[in-house]
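These are the structures, in C-alpha cells.
The numbers here are math on the coordinates, done by the rules we state, and not lab data. Here the structure is a predicted model, which means the values were calculated and not measured. Cβ atoms are built from the backbone, for glycine too; each structure is taken alone.
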Structure I
Amino acid sequence: MNILITGAAGFIGSHLTERLLEMGHTVIGLDNFDPFYNRTIKERNLQVAQTSSQFTMVEADIRDADAVGTILQNQPIDMIVHLAAKAGVRPSIADPVSYQDVNIRGTQVMLEAARKHNIRKFIFASSSSVYGNNKKVPFAESDNVDFPISPYAATKKAGELLCYTYHHLYDIDMTCLRFFTVYGPRQRPDLAIHKFVRLIENNQPIPVFGDRSMRRDFTYIDDIIQGVLAAIERCRGYHIYNLGESRPVRLDELITAIEKALGKKARLERLPEQPGDVRQTYADVAKAQKDLGYNPQTPIETGLAAFVTWYRNLSGYATTLRRDKNS
C-alpha cells in the first residue's frame with residue numbers, strides 16, 4: 001500500500017513511518033518542519049526512514065493545495081494518514097488564529113485533495129482534549145464533546161466534523177483517532193514527561209501547575225502505533241476511536257515515577273492552574289479493543305524507563321535543545 005503521512009517528521013509520524021516501511025509499505029512523508037521546536041530534532045527522527053528506498057520525504061505545508069496536489073499527481077496514493085497539526089493547549093490560547101488556520105484549513109485542504117484524487121481512505125489524528133472537562137469517566141466516543149476549553153481542542157473537534165462531512169458527501173472511509181497524552185522516545189521537548197526529565201536531569205526545578213491532583217492517561221508510543229496500524233488495516237465507514245492506556249496517573253504520581261526512573265529527586269516550582277488545562281483524561285478503549293483489536297499494555301514505569309534510556313543515550317540531544325533555546 002502507498003500511504004501519505006502528514007507530519008511524518010514528528011514524534012508519532014516518524015514512528016509510524018518506520019513501522020509501515022518495516023511492513024513493506026511505501027510511505028510518502030509530508031512535513032513543513034514548523035519551527036515550534038528545533039528542525040534538527042525532526043531530521044534526526046527521520047534518520048532510519050531515510051535509509052529506505054520505499055520512503056520519499058516532501059517538505060511542504062498542508063495548507064498549500066498546489067503542493068499537496070502535485071504530490072498526489074506524481075505518486076499513486078491509497079491512503080492519507082493526517083497527523084500534521086499545530087499542537088499544544090497552552091500555545092493555542094496565545095495564538096488561536098494560526099491554530100485555526102493550520103489545523104482546520106490544513107485539514108480541509110487534505111480532505112479536498114483526497115476527494116479530487118479519488119483517495120478512498122483517510123485517517124485523522126484527533127485528541128483527547130476534545131472531551132474538555134468531561135465529568136463522566138472513563139471518556140467514551142459517544143460522550144458529548146461540544147464543550148472544548150481550548151482553541152486547540154476546538155480545532156480537533158472541527159477536524160472530526162469535516163471528516164464526517166467528506167465521508168457523508170463522497171463516501172470516503174474515515175477513521176478519527178483520539179490520542180491520549182502520547183509519550184516515549186522522540187516525544188516533543190515541550191511535553192511534560194520530556195520537559196520534567198530534562199529539568200530534573202539538569203538539577204533544575206520543574207514547573208507544577210495546580211495542586212498536583214491533575215490526572216492524565218499517559219499512552220506509550222508503541223501502544224499508539226499498534227492502534228494506528230490496526231486503524232489503517234480496518235479503515236471502513238466513519239468511526240472515532242479512543243487510543244489511550246486507560247490507566248490515568250496523577251501528576252504527583254508521575255513525578256515520583258520519573259524520580260525513580262532517573263534515580264534523582266525533583267525540585268518543584270509551584271504555579272497556579274493554567275487556563276485550558278483539563279482536570280483529567282481517561283480513555284474508555286472498549287470500542288477500539290472490539291473493532292481494532294487494540295491492546296495497550298505498557299505500564300507507566302516501563303514506558304518511563306524506556307524514555308529515560310533513550311534520553312540519556314541520544315548523543316548531543318541536550319546540547320541541541322540548549323542551542324535551540326538560546327537561538
Structure II
Amino acid sequence: METALALRALEKSFSSHRVVDGISLDVPKGCFYSLLGPSGCGKTTILRMIGGFGEPDAGEIVLNGKRLNGLRPYERPVTTVFQSYALFPHLTAAQNIAFGLERRGEAPAAIAPKVNRMLELVGLQEKAGRMPANLSGGEKQRTALARALVVEPEMLLLDEPLSALDPALRKRVRIELKQLQKQLGITFLFITHDQEEALSLSDQIAVMNKGKIEQIGTPQEIYLTPATRFVAGFLGAVNWIDGIGVRPEATRISRATPGNGARTVDAQVETSVFLGDCFHVQTRTSAGVTVTAQVSHKDEPFANGDRVHVWWHAADELPVRE
C-alpha cells in the first residue's frame with residue numbers, strides 16, 4: 001500500500017525530558033490512522049510537528065514524498081482540527097468554512113460552491129448563517145471539520161476533536177466522521193487517548209507509551225493479540241489469572257464444572273451489576289485474585305457469595321503474560 005506520511009527516527013525533547021523518542025512509522029494513503037496513548041505519551045507533540053507548530057530535534061517528516069521539516073504551517077499541505085475547534089466567533093459557519101479559501105486568494109465565484117458542498121457533506125446547510133455561539137457542540141465540530149477539508153489537504157490532522165462532546169453525541173459523530181473519511185478518501189491522522197474511539201474509527205493504530213511506539217496494527221490485531229502488557233491493559237480490561245491474561249468477555253462463570261478442556265479456577269461472587277445487555281460479575285478466586293466476567297442477562301443470575309467456577313478456553317488467552 002502506498003505511503004502517505006513517513007516519520008523517520010523522530011525525536012523531540014522539552015528541557016531534559018524526551019517526549020518523542022525515535023518514532024518511525026508509515027501511514028498508508030487514504031487510511032484512517034490513530035495515535036493512541038495516555039496523556040503525556042508524545043502523540044500531540046507528533047501532531048504539532050507534522051502541522052508545523054513545532055520542529056523535531058532530529059528525524060524526518062515526509063508527506064507524499066515531500067520533506068516537511070522547516071516548512072511553515074501554511075506551507076504544508078495539511079490542515080488541523082483542534083480539540084477546541086478554534087472557530088472564529090465573529091464569522092458564521094459558512095464564513096468560517098470559506099476562510100481558508102479566501103486566504104488562499106480564490107475567487108468568490110469559486111468559493112461558494114465549495115462551501116456549499118462542504119455544508120451538505122457535514123449536514124449543516126440549514127445552519128450556514130449561524131454564529132458559533134448559536135451552534136451545538138456537534139455542529140461546531142462539523143464546522144471545524146468542513147473548514148479543514150474544504151481546502152483539500154493531502155492529510156487531515158485531528159487532535160482529540162470529539163473529547164468536548166457528550167457521550168451519546170460522540171458516538172454519533174464518530175460514525176459520521178468515519179463515513180466522511182471513506183467518502184473523501186483523504187488520509188486522516190487521529191490523536192486520542194480513548195481506546196473505544198480508536199478501535200471504532202481506525203484502519204490502523206499505533207499505541208504509544210512514554211514517547212515510544214509499543215505496537216502498530218489493525219484494531220483487531222492490537223486488541224486480540226497485544227504485543228505488551230501495557231497494550232493489553234490500555235486497550236481494555238484484562239483478567240490476570242496465574243499470570244495469564246483473559247478479556248472479561250472471554251471469561252465464563254458457572255456453578256457446574258465446565259468440560260471441553262476449559263481452564264478453571266474456583267471463586268466466589270462479590271458483585272453482580274446489570275448493564276442492560278449483560279451482567280458485569282466480579283468474583284474473587286481462592287488465591288485472592290479479582291476476576292470479572294460479562295454474563296448474558298438470559299443466563300441464570302448470580303448472587304453475592306455464590307461459589308462458582310471461573311473458566312476460559314486456551315484459545316482466548318492473550319499472547320502476553322503478567
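Some values worked out for this structure:
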quantity: Origin of the value 16.0, where mean count of other Cβ atoms within 10 Å over residues 44-51 was derived from one of I, II; calculated: I
quantity: When distance in nm of label points 7 Å out along Cα→Cβ at positions 220 and 300 is computed for each of I, II, the largest belongs to; calculated: II
quantity: Which of I, II leads on distance in nm of label points 7 Å out along Cα→Cβ at positions 100 and 276, largest value; calculated: II
quantity: Test item: FRET efficiency 1/(1 + (r/R0)^6) of positions 108 and 228 (r between Cβ atoms, R0 = 30 Å, to 0.05) calculated as 0.05, pick one of I, II; calculated: II
quantity: Among I, II, which structure scores highest (criterion: Kirkwood radius over Cα pairs in Å, for residues 68-115 alone); calculated: II
quantity: Which of I, II yields -12500 [helix-only ellipticity at 222 nm (-39500 (n - 2.57) for each DSSP H run of 4 or more, over all residues; to 500), calculated]; calculated: I
quantity: Test item: P(r) over Cα pairs in 10 Å bins from 0, in percent calculated as 6, 26, 37, 24, 7, 0, pick one of I, II; calculated: I
